[in-house]
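Next up: the structures, one after another.
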Structure 1
Amino acid sequence: MKFQNVRYWVFDLDNTLYPSSSNLYSKIDVRMKTFIMNNLSLNQEEAHKLQKKYYLDYGTTLNGLMRNHSINPKSFLDYVHDIDIENIKPNSKLNNALNKLQGKKYIYTNGSKDHSIRVLKKLNIYDQFKDIFDIELANFIPKPKMESLNSMINHYRIKPRQAAFFEDISRNLVNPKKIGFKTILINSKFHPDKKDNLFSLKEVEKKYIDYIVSNLEKFLSKINLDIIR
């Protein structure tokens with residue numbers, strides 16, 4: 001593995017820094033449907049279809065709701081992230097692996113900063129990260145849009161050819177790879193979008209992914225070993 005030149009480590013949050021088997025994102029997914037049902041007067045099936053359509057068409061459900069229904073983004077984010085996170089446990093192995101990485105570490109998420117802080121503290125890895133680039137800081141322009149990526153890069157003055165990006169959604173890695181990032185896909189077997197075939201790795205995306213891994217802390221440990229050799 002060639003990570004010796006990496007000085008910027010960019011991590012997605014949900015289903016990347018904790019396992020998808022915790023079903024945390026499934027809880028968020030349910031609350032997104034409920035929010036749509038309550039605010040747009042739709043039944044469960046209609047809300048589900050609209051949620052996934054906006055996710056595919058706009059990058060996030062929120063972006064579609066803002067564009068088409070003038071939904072207040074803070075109201076949406078506060079509601080969908082109001083979940084129990086007890087399934088997440090402190091991860092000492094991940095904390096140790098992150099601590100050994102040389103360079104600056106950032107969170108880049110389509111979620112909120114408050115949600116990110118809450119999850120990172122529960123994992124006991126909050127202090128490992130220099131900052132959180134959340135959807136509000138991105139002016140509510142989500143991954144995978146290049147405009148969002150460029151905002152994050154410019155905000156932290158990241159040099160893409162000295163950066164690595166860890167993410168659980170394959171399409172979010174395409175643009176980073178195009179401009180020089182090393183790209184690592186976290187295999188999320190239990191993501192709620194699996195059953196809707198929204199989460200499959202398309203052939204066109206494979207060439208933009210350098211590594212596919214199922215255990216983040218083990219992969220980071222291998223990187224650290226290779227760097228010190």
Structure 2
Amino acid sequence: MTKARAIGHRIRMSSEADPRVLVVDDDHALAEVVARYLRRDGFEVDYAADGATGLERALATLPDLVVLDLMMPGMDGFEVCRRLRRTTDIPVVMLTARGEENDRIAGLDLGADDYVTKPFSPRELAARVRAVLRRSAPDTAPVLTGGDVEIDTVAHVVRRKGEPVTLTTKEYDLLVCFLGNPGRAFRREELLETVWGWSIGDTSTVTVHVRRLREKIEQEASAPRHLTTVRGVGYRWEP
């Protein structure tokens with residue numbers, strides 16, 4: 001299955017039923033609590049107890065979002081996320097007992113859309129899931145353009161110089177935010193709240209995603225022409 005087909009199938013499935021979430025965690029008791037809160041919020045929930053099973057189920061059923069534990073025996077969350085990103089853009093919320101910045105950045109670099117550090121409130125996780133899904137379909141103009149980049153927000157397709165560009169959900173949301181507000185300087189904290197829905201949090205999340213976005217839409221990521229840094233402030237899109 002190609003990535004484009006996987007994305008299209010997932011969107012069609014989402015429009016026909018309640019949002020479907022796959023929870024992948026070897027801690028069965030914790031997964032049950034998470035599933036209970038998600039079902040209470042109107043989600044359909046499936047469960048896998050290990051990474052290999054979770055990956056197989058995600059690729060077979062294409063859920064709307066995957067809640068993925070980082071530390072599991074066998075195939076860990078890093079590897080599951082890496083393989084998911086090869087063929088799908090399914091949003092991923094990563095669960096981790098680790099608090100180190102490097103681990104969080106590694107997960108984001110692989111394409112995770114959000115992360116929650118254990119121990120966490122199941123209500124907070126449910127809120128994060130809702131926020132990620134809500135931002136996956138931004139309400140904006142049908143087509144946004146900036147320089148040689150174009151976003152078809154109806155088809156959810158990004159092109160640079162006419163060629164398709166594959167972005168993760170968060171990269172896409174960031175690009176929509178920038179192209180929808182050309183010339184405006186955004187603080188990292190502002191982007192964290194606008195795109196991630198966090199009023200407080202680690203702004204390195206924004207830095208990582210901007211760097212990855214530049215690598216995909218700039219001629220030279222190290223010398224960006226459009227997605228520029230505003231010293232002492234944050235970032236701005238230059239048409």
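For structures 1, 2, which has the highest computed value of relative contact order in percent (Cα under 8 Å, 6 or more apart)?
Between 1, 2, the highest calculated value is found for 1.
Identify the structure, out of 1, 2, from whose coordinates percent of Cα pairs over 18 Å apart, for residues 41-112 alone was calculated to give 59.
Derived from the structure labelled 1.
Of the structures labelled 1, 2, one was used to calculate mean projected area of the Cα convex hull in nm², giving 11.5. Name it.
Of the options listed, only 1 reproduces it.
Using distance in nm of label points 7 Å out along Cα→Cβ at positions 145 and 161, single out the structure from 1, 2 with the greatest value.
Going through 1, 2 one by one, distance in nm of label points 7 Å out along Cα→Cβ at positions 145 and 161 is largest in 1.
Using FRET efficiency 1/(1 + (r/R0)^6) of positions 65 and 217 (r between Cβ atoms, R0 = 30 Å, to 0.05), single out the structure from 1, 2 with the greatest value. Kindly include the intermediate steps, with their values, before the conclusion.
Numbers: 1: 0.30; 2: 0.75.
Largest calculated value belongs to 2.
None of the figures in this text is laboratory data; all of them are computed from the coordinates on show. Here the structure is a predicted model, which is why all the values come from computation and not from measurement. Cβ atoms are built from the backbone, for glycine too; each structure is taken alone.
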